[in-house]
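Throughout, read-outs are computed from the coordinates displayed, never taken from laboratory work. Nothing here was measured: the structure is a model prediction, and the numbers come from that model. Cβ atoms are built from the backbone, for glycine too; each structure is taken alone.
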Structure I
Amino acid sequence: MNSQQLNDILQRLAAGELDVAAAAKTLSSLETADLGFAQIDHQRAVRCGFSEVIYGDGKSADQIAAIIRNFLEHASNVLVTRLDDTAATALAAEFPQAVHVPTARLFAVFHHQPEKRHGRVAVLSAGTSDGAVADEASETLRFFGFEPRCISDVGVAGLHRLLARLDELADCQVIIAIAGMEGALPSVVGGLVRAPVIAVPTSVGYGTSYDGITALLAMLNSCASGVTVTNIDNGFGAACAAIRILNTT
């Protein structure tokens with residue numbers, strides 16, 4: 001429930017179009033929707049600053065479609081993460097207005113244009129191979145109304161590439177730094193800027209990268225104080241962490 005929906009209900013109550021019982025029932029229905037297989041949290045945007053998102057992996061296309069319909073009935077935009085191409089094709093047939101970003105495995109259906117929100121956030125990726133995770137982070141930010149500065153292929157193997165973009169990072173309020181292999185980029189960035197740095201390890205790399213575990217441990221043990229670390233390949237989680245920071249600055 002957003003402020004406009006609440007105002008509409010209160011105005012109808014004041015005008016006598018709704019009695020107290022009907023208003024209470026309407027307010028209750030805007031909080032949680034019981035679909036049997038899912039409990040839809042329509043109050044999350046009020047509590048957390050961003051709405052509930054559908055994690056697509058492990059759900060059938062029919063289940064996802066039912067959840068999307070419920071969001072739209074409540075005048076909400078809806079984002080699906082970790083959606084495979086087969087499910088995306090099936091959903092696009094019912095929701096032709098949807099925006100599908102295959103590289104990020106994101107699927108967005110808009111009831112209305114998202115409100116443009118102010119916040120200076122950068123998404124850095126160490127290598128082109130980290131692009132899918134960077135896309136998940138940047139497209140999640142865009143879904144929620146933020147326009148990130150996307151800077152790719154600035155890993156430590158060519159440090160001059162990062163230093164050449166330092167002016168762009170200096171006034172950012174939060175920076176998402178994404179890297180696989182040895183995961184050094186967030187530590188370097190954390191030693192160069194004042195903004196909070198959210199580190200995202202990726203599963204990119206050869207044998208002893210262990211599908212991102214090496215990068216994860218490197219970031220957790222960063223010498224750059226205050227670097228925050230998400231789970232492996234979790235661009236979505238990094239974007240949500242950035243939004244929480246931006247909502248309080």
Structure II
Amino acid sequence: MKRILLLLLVFVLGGKLFAQDDNKIVISGQVTDFEGNPIDSCAVILMQKKFNPAKMTFSDKTGHYKLQEVEKGRYIALLAIRLNEHPLSKRMFGVEPLTAENLRLEFWAWNVVADRDLTINPRYDRLELYGFRVFEVIGGSPFLMAYVRPMSMGKFLETGDIEDISPLKDDIQFQLFADKEPLAVRSIQTIEEYTGKDGKSQTAFIIQFDRPEKVTGDRCIFRIEATHKAFGGEKGENLFFHEWINYK
């Protein structure tokens with residue numbers, strides 16, 4: 001009897017010891033290119049406000065990664081980047097970059113709501129999408145709006161100008177999804193975004209698109225995919241965790 005009680009005690013204490021903290025979650029997934037090829041040695045970084053790293057890991061040889069013991073909460077972004085693939089690797093990370101034909105940019109997921117275990121599968125290539133955000137215009141048309149600023153590796157290598165390397169409006173195509181539901185794009189407009197640096201500006205896009213019909217719950221994950229027809233068809237992708245506002 002004593003032995004049984006001892007075993008039960010060990011089981012209970014062990015269960016408490018190894019049980020996952022209710023305030024912690026896991027973010028995992030696979031990093032690939034747009035053909036599904038895994039990208040190993042890719043840094044996956046979860047960021048707090050002001051872009052301070054909260055958690056960081058690297059993808060394995062199959063492209064898989066896992067961020068463990070992530071405190072629940074809202075994070076400004078999740079970044080995936082291979083440190084030697086970025087054209088500014090030397091300046092940013094102290095790492096010599098690869099040759100021009102092997103360079104790629106970054107993947108971003110924005111406004112990451114980490115309230116449960118998440119699967120995020122970053123895909124990236126030579127077109128970086130930055131700052132993707134979805135918002136509602138209250139009292140306007142029954143559509144949603146998105147902001148995004150694309151950056152082209154090909155344009156950077158051609159011009160050497162890092163300030164504004166956005167594709168031309170006629171050279172880029174956008175697709176939007178809510179979870180896996182495709183959403184029709186209704187209009188695309190360019191805007192000149194003031195940077196505050198010597199009066200320079202950067203070109204960004206405002207996209208009007210349909211509301212999702214199949215999404216339920218208080219949030220959904222929007223995905224934007226873009227193809228730059230110049231420079232061999234560069235591709236890029238972003239995610240945005242959107243929480244619906246329930247007005248009284």
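At a glance:
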read-out	value
Comparison of I, II by FRET efficiency 1/(1 + (r/R0)^6) of positions 44 and 220 (r between Cβ atoms, R0 = 30 Å, to 0.05) - largest value held by	II
Mean count of other Cβ atoms within 10 Å over residues 132-139 derived as 25.6 - corresponding label from I, II	I
For semi-axes √(5λ) of the Cα gyration tensor in Å computed as 37, 25, 16, the structure of I, II it came from	II
Value 2.7, calculated as distance in nm of label points 7 Å out along Cα→Cβ at positions 68 and 84, assigned to which of I, II	II
Which entry (I, II) yields the derived value -11000 for helix-only ellipticity at 222 nm (-39500 (n - 2.57) for each DSSP H run of 4 or more, over all residues; to 500)	I
